[in-house]
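Bear in mind these aren't lab numbers, they're just calculated from the coordinates by the rules spelled out. Nothing here was measured: the structure is a model prediction, and the numbers come from that model. Cβ atoms are built from the backbone, for glycine too; each structure is taken alone.
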Structure 1
Amino acid sequence: MTEINLSRRGLLGAAVALPLAGLSARSALAAADMKGAGFAPYNRFKLGDFEVTTLLAGTRTVPEPQTIFGLNATPEEFTAASEAAMIPTDKAQFFFTPTLVNTGSELVLFDTGLNGAGITTALAAAGYTPDQVDVVVLTHMHGDHIGGLMTETAPTFANARYVTGSAEYDHWAMSGNEGFEKNVVPMAEKMSMLQDGGSAASGISAMAAFGHTPGHMAYRVESAGKSLVIGADFANHYVWSLAHPDWEVKFDMDKSQAAATRKALLGMMAAEKIPFIGYHMPFPALGFVEAKDSAFRYVPASYQFMLEG
């Protein structure tokens, strides 16, 4: 039997040599590619017996956000609010988030994004095809909500019926609009018109939320004792719209009515602790409202909905 005699110095030398040898081998490998920022393009959760999926149909960076939000605020007020929330004042990120609600008997899509390709891609990422959509609900007729109704010259949702607010449809029908004529008018024969409180589908009722547009609607979704508001564009930024609901927004057609609607809906959701999906909230666009001082604070959903069901 061969005798092995290692000194302490020899052991230390071996210990240093082995990691260095490994490091040398690793340095010969190519570095991993940078992938760029990204996140899942859909988010799905249970609401009672329903299944709700938010779809990221688009996102973009927009410069000079005070040309859109806080039109009646001073630059100093806008800067202070932004800095308190740790967001920049020179640019903002916009999100476009249609929502699917599967009631078990119907697949209901709220709004359609900017174009047919975008909503089709978002649906595919979540495991759906456009022909599976049974009902398309239009909260209002701005282009980023109706743009996906048509893909080139064909309807994107071949098997769907359509629902919208009667006041909203009547306004755009009278005022004339290229996007409305191209995307909405071809669906007119399949479209049902709702008033405040009307039913879009089982468990889904309309809520008048006028101001952003003349007939803008939000929708309340209820299943097995659980509630959710699909708020569309009643509030378009999680800080500038909630912490300052009186701040004017460029795209609100009736700015005073829009502010009154914002405060009413936010107050209701804060009091009843009802979550909401906002079309332009940071994706996945799901959160709660907390009353704070004389205004409100957006509380993004964390794991609450993972514990449902």
Structure 2
Amino acid sequence: MKIIAKKEVINKAGTPTDNCHSSTVLPLENGEILASWFGGTKEGKDDVRIYVSKRKDGVWSTPVKISVDEETPHWNPVLFRLNDGRIALYFKYGKSINIVWKTYVAYSVDNGDTWSEPAELVEGDTSGGRGPVKNKPIYLADGTLLAPASHEPTKESWVAFCDLSQDNGKTWEMSPYISTGEGEEFIPLIQPTLWQDDKGDVHMLLRSAKEKIFKSDSTDGGRTWCKAYDTGLLNPNSGIDLVRDGESIYLVYNPTKVNWGDRTPLLLAVSNDNGNTWQDILTLEEAEVGREDKVEYSYPAITVHDGKLHITYTYNRVSIVYWEVEVK
């Protein structure tokens, strides 16, 4: 296996905000690349907004701010190209992560140069947010748009589900929440990431509060899901993301196990057996675990275009980093 990789910093520390987190990335057909994240004084503060930057001719543009208003925190943007050619920018909006969260979406028809006014994805929703949360949707073979979703009423009661759309994101139908076993220990699970295999079955990996990545499977196109189970992959209660490219599935994650612990190292792994086993193939970032000045390389996003992987993530909450990776 040969890996060709290059790394760039999208926004230097303090540009345009002191704090930033939760990025998303979308390569375009013309070779340009979009990235988005939230930024402000600190996560959850009223001045936190969504920012979008475009890489053109090797240079990242000055980030553009997108917001519903100037009084409420914004969270967790997700970029995605719809089948009709529009680019959707989903994000969460609300004073806190619990039940008051709502999902908004803005659209671009000019490769991210301009954006529509953000509007509620599901008008009047009071569930805690619909549609994608952190990670991108996928189109299934039958054309269904499947969004990985979750709710966080409290830190002790995280629950994950999928939102399904048959009309390219105009309307959505919730799946049941992913179960961790009736009468068994409840395991908080959020922020799924999805793939569909050659048989048509759909799979998700999930962030958990139990120091491991969990998995659930669906045989009916994401409408129902099996009991979530432990994959053995370590997870310090931090975001993950994956993408399928042919017979390979690529995962970016922090393989440490202390709940709410250090989010380092950040690794790229590959599976060639439909997610049953994984091999770490590239260290994106690494620092000594437990060091006094705590580091964070977290909340990765990954997608693939023309045989190249595109990865972004949080660097110490002050910058967003981008990697282009080719695996041969």
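Some points to look at:
- When Kirkwood radius over Cα pairs in Å is computed for each of 1, 2, the largest belongs to: 1
- Across the set 1, 2, FRET efficiency 1/(1 + (r/R0)^6) of positions 89 and 161 (r between Cβ atoms, R0 = 30 Å, to 0.05) reaches its highest value in structure 2.
- Structures 1, 2 were compared on distance in nm of label points 7 Å out along Cα→Cβ at positions 105 and 137, and the highest value belongs to 1.
- Test item: helix-only ellipticity at 222 nm (-39500 (n - 2.57) for each DSSP H run of 4 or more, over all residues; to 500) calculated as 0, pick one of 1, 2: 2
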